[in-house]
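Right after this note come the structures.
The numbers here are math on the coordinates, done by the rules we state, and not lab data. If you're wondering where the values come from, they're calculated on a predicted model, not measured in any experiment. Cβ atoms are built from the backbone, for glycine too; each structure is taken alone.
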Structure P
Amino acid sequence: MPLYIDGYVVPVPKRKLDAYRRLARKSGKVWIKHGALEYMESVADDVKKGKVTSFPQSVKIKRGEVVVFSYIVYKSRAHRDRVNKKVMNDPMFANMDMKDMPFDGMRMFWGGFKPLVHFKAEN
């Protein structure tokens, strides 16, 4: 199956990490409800500031913040487009004010990716 992945990196103030987790749980349920195959939000645990580039530098990390890396998996890019249209029209997102987010959306970055190599463990 050809997959498609949306990836996100966002700085989150440590003091707002619980609020971000609550938002992520609700968001994940909405994406899955509308057809996403997988939804993952993960907080930096072993990321160092690099000399040239790094996750902390990519979002211009500030004191008291942590990097969150997230991804959503879809069947294809067309499937992603259909799912995201439904998600953005979902009442949870349609009425959301970006000013109320527990992160700085101006330093968030994202993009869509076609898998190059994919291995999955057999259960």
Structure Q
Amino acid sequence: MKDEKSILYVQTSDAPERQYSPLVLAQTAKAMDIKPQLYYLGQGLRILTPGNAEKIQVGDFPSVMDMIKKTLDMGIEIFVCAASKQMLGWGEVKLIEGLKIVGAGTLNDLALEADATMWF
């Protein structure tokens, strides 16, 4: 039995206004001594190419790139679905540094291990 609480945040959207919630919640969970993990799949990957996250800034928040960098700097893992990358035809497309490209089964494993999952 594990002692550590965990939350998995899954990002499926490339809509600018939907990028902040999972990043803010993951950073907040970390500050609350909860283990957060993020998993991007489907259209959510469109945000993760160099140049795109820097262009997105909503309201008074920092850019999505700044939020991603802060999330990674806090030691929060960000996983990217390899099958989604393939679906988009992005075999050779580079993503933001520090992300972990993983198989689709990883999402199932992470969801089964998490105490809660949230989808965006």
Working back from 1.32 (Cα Rg over 2.2 N^0.38 Å, for residues 31-70 alone, computed), options P, Q, answer is structure Q
If relative contact order in percent (Cα under 8 Å, 6 or more apart) is computed to be 46, which of P, Q is the source?
P
Here Cα extents along the principal axes in Å was calculated and came to 40, 37, 27; which of the structures P, Q was it taken from?
P
Structure responsible for 20.9, with mean count of other Cβ atoms within 10 Å over residues 7-14 calculated and labels P, Q on offer:
Q
